[in-house]
Structure I
Amino acid sequence: MVTCNGCSTEISETAKYYPNCGKNTAKTIVEEFDVKSEELIQKTKEILHEGNVTKLIVENEEGKTLLEIPATVGIVGVSIAPWLAALGAIAAVATKCKIKVERKA
C-alpha cells in the first residue's frame, strides 16, 4: 500500500491517482538551472520544447517564486506568448534567476 502525503489516503501500488485528492502517484523529478536574466527566455523556450514538463518555476536570487508555468501551457504556439511576455518583464528587473523544472519520472 502507498499513502498520499497530502490526503493520507492509502491505495494499491498499481493505482495511478489518489481518489480523495486526485493527485497523480507518479514520481516527480526536479531539475534546477541557474541562468542570467538575458538567457531566461531562451532557456525557458528550450525546456518547454523538450516536452515531458509538468511545471516550470522561475525564482529570483533569494528563492522567491516569480512565475509558475503549468504543463498545459507547455504546448508550443499562441498559448505560450503571454508567459514569454511575463518572463521578459522578469528578466528586465532580475539579474540572476533559477529555473526549476518538474518532470514525471
Structure II
Amino acid sequence: MEFLTVQELKEKKENGDSFFLLDVRDYHEYLVSNIDGHHIPYHELETRLSEIEDHKNSEVIVMCRSGNTSMDACKILSNSGFENVFSLEGGMKRWVKEIDPSLPVV
C-alpha cells in the first residue's frame, strides 16, 4: 500500500492534477467538514463499488478521519481491481492540523 501526505494532496489540488478523492468517513463526519471528496462511508464501500468503477485506472486517494480506515478501504479497492490507490496519511485530522485549521473534525 502506498501513502500520500496532506502536503502532497494540497499540491495536487492546487496544481489541478487529475485524481479521484474518496472520503470513507461516516455521514456525520463528512457533513461537518469535507474537502470535496466523493463520499462513500467505509461500511458501504464494498456494496457501492459500482459507483466509482470509472475510476479504476485513475489515481485514487482515500481519506478518513485519522488514516486507519482509509488503509482498509485501499485494500478493498486494490482487491477490486483499482491499480493506483493511495491512503492519505493522518486523514482529515492531519489535513486540519497542517493545511486548514478552520475546519472542524468530529
Structure III
Amino acid sequence: MEAKSSIAYLRAKKKVETLKGFYSHFTVYILVNTGIILVSANVFNDKPIDFADWGNYVTAFFWGFGIVFHALYVFYVMNIENNIFKRWEEKKIKQFLEED
C-alpha cells in the first residue's frame, strides 16, 4: 500500500513540475515579447511610434508556436499518456508483486 501511495506522489509531483515549467515559460514569453514589441515600436526613443509594423511581432508569433505545443503537451498529451501508462504500470506492478 505504501508503494502505491509513493508512486501516486511521484506522478503528482511530476505533473506539478510540468505545470510549473509551462507557467514559467509562458511568463517569460509574455515579459520578453512585451519588451521586444515596445522597443521595436519605438516607444522608448524619439522616432514615431509604430505598432502597425508586422516586424514588431515576428518573435512573438514564432515563439507562440512553441508555447502552443508546450501547452498541448502539458494539458493534453500528458493527461492521456498518464492514464495509459498509469494502467500499464499498475498491471506490471501487480504482475511483479505476484511473481515475488
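Listing for the model above:
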| quantity | calculated |
| --- | --- |
| Source structure (of I, II, III) for helix-only ellipticity at 222 nm (-39500 (n - 2.57) for each DSSP H run of 4 or more, over all residues; to 500), computed value -7000 | I |
| Structure (I, II, III) behind the derived value 1.30 of Rg/Rh (Cα atoms, Kirkwood Rh) | III |
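Computed from the coordinates by the stated procedures, all read-outs in this text should not be read as laboratory data. Source: prediction; values computed, not measured.
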